[in-house]
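J.: Following are the structures in question.
Nothing in this text is a laboratory measurement; each read-out follows from the coordinates by a stated rule. What you see is a predicted model, and the numbers here were worked out from it, not measured in a lab. Cβ atoms are built from the backbone, for glycine too; each structure is taken alone.
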Structure I
Amino acid sequence: MYQTDPPRSPKDVLPTMYDLPSEDPEEPGLPDQFHILQPRLLDETFCPPNYPSDRIFVASDLNLYYDAQHPLWHKRPDWFAVLGVSRLYNQRNLRLSYVLWQEGVSPFVVVELLSPGTENEDLGQTLRDIEQPPGKWEVYEQFLRIPYYAVFDRYKYEFKMFKLDGGRYAEVALSESRFWIPELQLGLGVWHGSYQDVEQPWLRWYHRTGNWVSTAVEIERQRAEIERQRTQRLIAQLRSLGVEPDLD
């Protein structure tokens, strides 16, 4: 690749989202159901009140290209969120990948779902082969400098949060498996409940009040219950006046 004098910006000369592969050919197959449902719950409940919805980009299992010096190097976070960018690429297209030198903004928070085959890399416990790209921990910590890195063990249901401190990730102490992120005005924690008819611990976002952020299905159920209660009160009022309501 040849540069001009004066040099042009990486955004102009490096490959774009359309030029880079959107999948890793060395990792065939699709994620398991947990890796599909858990990111979906994170998507549904991620609603930082200080950012409009059209200026938040969230993704799961999407190629994240991070190094202009090595344009093909990428990672595929299980879930990540970027703040202050359009939901669409160039304000019009759905993304095939997230290309840092095109977007100009690193993710603010990333979540990895641990499994035996990925745990060591996700926790930065592998030695790097200098002939290979760096691992996820190093990329998130040193290349992208993502402020918050969460890991969730899908087998032990253990939640850990790491915060960037002095250029390095430091594990933070959690209270009741919850962690409040002031910049987001949201917290992340382990919720024991049923999602998509599956009862188990899940990672999800919560409000300052401590209440979990509702999903669309839960909001609809809440509305239906409020309407049911309103109808019951109206029926009781009519009967107290000696009027039998026509319930048909």
Structure II
Amino acid sequence: MSEWVVLTLAMAAACAVVLTIVVINHRRIPEDDDPNETPDVIEYMTMMIGVVYAIVLGLAIAGVWEARSAAQETVRQEAQALHEISARAEVYPEATRERIRADVDAYVRYVVEEEFPYMGEHDALSETGTELLEKVRRSVTDYQPANDFEGQAYQPLVDQVAVVDDARGSRGQNAGPTMPGVVWFGLIIGALVTVGLIFTLQIRRTGREVLLAGLFSALIAFLLFLIWDFDAPFSRGIAATSAPFVDLFPQVTG
């Protein structure tokens, strides 16, 4: 069963239960009942809905910010592992060392200049970047160490290639939006309900009340925009950047 169907049934069931209880209680009220003596729950409900929605907004902002930070961390790990490959290749013969470093530089240059813009447009990794990383892998793994000293450096280099591959895979998984559609549904409906409840409090047309209502609505709109902006770590305003590559490979990127 689709999650949207489950959500619709759950919401409909909750509304039906509440309405049924209200109707039954209304029929049991005696004719001489004075409604003025019944506590007004509108303000209490408005306050509780606002508190619950504020908690939901806070959790959503924390979630997308954590996803954005994790995406930036994977970029740092990938760049650092590539830097280690270039540095540790120093023990190899000049021809092998230069080939490895040239392949690493070609991969870094492509990631910074081509793949990051590509990820922003397509929310996915490019096949060219995968091919360039495979070329780096082959340059490292196809070499046969000539002595024990080179043999001791071989496995750490292979491990660093695996770190690059893992970080690149994580970068690809974080390329698109991370917030599920059902969460966006709840955020938007919650915003409409929260703002709509303002009108149940009989706001008059005084400048102060109108200003406060407008500021409250603008604040909710800003928080929703903030969540949307953080939701795609590589393609929107406050996005993860290629700064680690630029910092560790200035001779290639700058």
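J.: If we compute FRET efficiency 1/(1 + (r/R0)^6) of positions 132 and 212 (r between Cβ atoms, R0 = 41 Å, to 0.05) for structures I, II, which one ends up with the highest value?
T.: Across I, II, FRET efficiency 1/(1 + (r/R0)^6) of positions 132 and 212 (r between Cβ atoms, R0 = 41 Å, to 0.05) peaks for I.
J.: A value of -0.69, -1.06, -1.14 was derived for log10 I(q)/I(0) by the Debye sum over Cα atoms at q = 0.10, 0.15, 0.16 Å⁻¹; which structure in I, II was it taken from?
T.: This value belongs to structure II.
J.: Given that Cα extents along the principal axes in Å, for residues 44-179 alone, derived from a single structure, equals 78, 30, 16, which label among I, II identifies that structure?
T.: It traces back to II.
J.: Going by volume of the Cα convex hull per residue in Å³, for residues 116-171 alone, which of structures I, II comes out largest?
T.: I
J.: Of the structures labelled I, II, which one yields 0.00 when FRET efficiency 1/(1 + (r/R0)^6) of positions 68 and 228 (r between Cβ atoms, R0 = 25 Å, to 0.05) is computed from its coordinates?
T.: Label of the source structure: I.
J.: Work out which structure the value -25500 belongs to, where helix-only ellipticity at 222 nm (-39500 (n - 2.57) for each DSSP H run of 4 or more, over all residues; to 500) was derived from one of I, II.
T.: II
J.: Supply the structure label, taken from I, II, corresponding to relative contact order in percent (Cα under 8 Å, 6 or more apart) with the calculated value 15.
T.: I
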